[in-house]
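The following blocks contain the structures, represented as C-alpha cells.
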Structure I
Amino acid sequence: MKRACKTFSLRENPSVRPLFRTKRLSRIPGLDFLRGFCILLMILDHASFDVMTLQWWSTNFSEVNNPFLTRLSDWVYYTWWEGQARMGIRLTVVCIFFAISGICSSFSRNNALRGVKLAVASVTLSLFTVVADSLFDLDISIVFGVLHCFTVAILLYALLEFLLADKAKYACLGLGILFFVWGLLLDFYNLQYTQPVVPPYSLRDILRVAVGAAYTGADCFGILPYAGIFLIGAAGGKLLYPERRAYLPFFGHKAFRPVRFVGRNAIWFYLLHQPVVMLLIVLLGAILGLRFF
C-alpha cells in the first residue's frame, strides 16, 4: 500500500528556495546589499547638492542660462532639498546604515583595531575638509561626521566586549537604547534648523557637536542618538546572527553583486565619492560652458 503522504524536502523540490541559508558564512549577502544600497542613495543625495550649488560655484551661471541645469538646480533647491520627502528618506537611510554597520561590527574579531583605523581616517578627513574650506570656501568642513561617530561607537563596543565578554550584547542594547532616547530628548533631528555653531570652533563647541547637542558643517552625526543606533545594531547582530546564517539568501545572487561590492567597501566609497562626483559635475558644467575661476 502506498503511503498517503510524503515528507516534504527542499532537496526534492529544487524550485523552492529557503528563507534561511543554513551554511555558516563569512559575510551576509543581505547586509552587504542593504549597506551598499544606503551608500548609493547617499551618493545620489550628495550629487543633488553639488548640482544645486553649481549656480554659486560658477562665475557665469546666469549668463549661460542653460535650461536643463537651471531647472534642475532650482528643483533641487526649492523642492527637493528641504522637502519632507528627502528629510524622511534621509533619516530612514541613515538609521538603517548605522544599524547595519553595528550588526557587521558584531562579526569582527578585532573591533579595537578597526576603531583605531577609523580614528586615523576621521582625523585625516577633518583636516582635509577644514583646510579645503579655508582655501576655497566650499562649506564642506566635517567636525564630527559619520566616521567620527563610528569610531566612538566601535571603540565603545570593543571596550564592552573586553570587559563583559559574551554579556556585552546586553550592555550594548541597554546603552544603545539610552543613547537613542537621550538623542530624542535633545531633538537631534531639528538641531540643524536652530542656530548652528560656526568657525572658529572652541573646544566646548566641538564637544557639544560630538555629543549631539549642537550642529555644524556638511556632515554632522552626534553620539546621541547615532552611536546608540549602532550599538543596538551590534547587539542585534549577536542576537539575530549567532551562527552567521543568512536571512533571505537570494541577495547572494550575482545580479546584486555590484551593490554588495559597494557595501563591502562602504568606507572607501564614503571617503572618495564626493571629490569624484564634484569633478564629474564640474566637467559637465564646463562642457556646457560654465566657468569656475
Structure II
Amino acid sequence: MLQVCRNLVLSLMIFTASFSLASDNPEEITIGVIPGGNPTQIKKQGVALAQELQEIIKIKTNIYISKDYNTLIEAMKEKKVDFAFLTALTFVYAEKTAQAKVLLKKVYQEPYYYAALVTLSNSKIDRLIDLKGKRIAYVDSKSTSGYLYPKAHLKKMNFLDTDFKQVVYSGNHSQSVKMLEEGKVDAIAVFSDDAKGNAGAWTKFGSLDKKKYKILWVSEPVPSDPFTVRQEFYDKYPNTAHQVMVGIIDIFEKPENKEKYVDILGSKTLMPATSRQYDPVRDVIKNLNIQIN
C-alpha cells in the first residue's frame, strides 16, 4: 500500500490573533482544524475566524491547523487543542482517546452527508466490480467519507486491498480530486453532498465540468462533521464552552460569512449535536473490525 506524500501541508501551524482577557475565563483557547480542502484557504479563513470569535468572547483565540487527522486527535489528547472541527470518524476516535465532547454539527442539505466512489466519465469503469486491478485513492484512514464508508461497502463486495493495482492515501479531498484529474488514480473515495451524487468534492475542488465525472456509488447517510471540545475543558470552563459555541453559530449565521468560512464550516448552518447521533459510524467501525485505542 503506497503512501502519497502530503505535500500541501508540511507542518503544524498555530496562528494567533490579538486579544483581551476575561478574568473568569481561561487566558486563551485553541481551535483545531483538519485541512480537508484547500490548505491555503483554510489557513486564511482560520485566522479570520479566530479574530472574529475573539472579538465576541474576549478571549485570546488560536487556530491550530493539523497536517492530518491523526495529528489533530493527538493534539487534543495532549491538551494543545481545546476545541476542534472533526470528521464523524475522527470524533469517534477522539471521544475515546482524547475525551472529546460533541457540541455542534454541520448541516448541509440535511444533518448528514454521504460518501461516494467517483471516476472520470471517459473511464471504462462503469460498475464497482470494474475497480479490480485499478488504482484507487482514499483520503485518510480516519476519513469517514474518504475511507470508512467506501471501505465498508467494498468489503461487503469481498474487495481486498490486493484486488486493486494500487491503493494510495491523498491526505485531503481536494488532493484526491486532483489525482483523479491528472490520471494518477482511476477512482477516488470522497464526500458527496447529496444521495444522488449531484455535488461533492469533485464539483467543489475539481477543475473539470461536473459532466466529466462518473459517480459509481453513493453511501447511506453519514452523520455530519462535529464541532467538539475536550471534556476536561468543558468541565472546568462550561461558560466559555457555551460562549464559543454560541459565538461560532452567530458568526456563521451572518449572511456575509456564508462563503467567508466555507472551507472550515462548509455547510449551510450549524446545530446542536449529541454523541448518540454518531452510532451509525460506530457500527461501521465494528463491522470493519477496527480497533480504537
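Each reported figure results from applying straightforward, stated rules to the coordinates on display, with no laboratory input. These numbers were taken from a predicted model, which means no experiment stands behind them. Cβ atoms are built from the backbone, for glycine too; each structure is taken alone.
General remarks:
- Structures I, II, by percent of Cα pairs over 36 Å apart: label with the highest value: I
- Comparison of I, II - label where relative contact order in percent (Cα under 8 Å, 6 or more apart) is highest: I
- Read-out distance in nm of label points 7 Å out along Cα→Cβ at positions 54 and 158, computed value 5.9, structure in I, II: II
- Parent structure of the calculated result -9000, given that helix-only ellipticity at 222 nm (-39500 (n - 2.57) for each DSSP H run of 4 or more, over all residues; to 500) is the read-out and I, II the choices: II
- Value 0.80, calculated as FRET efficiency 1/(1 + (r/R0)^6) of positions 86 and 246 (r between Cβ atoms, R0 = 25 Å, to 0.05), assigned to which of I, II: II
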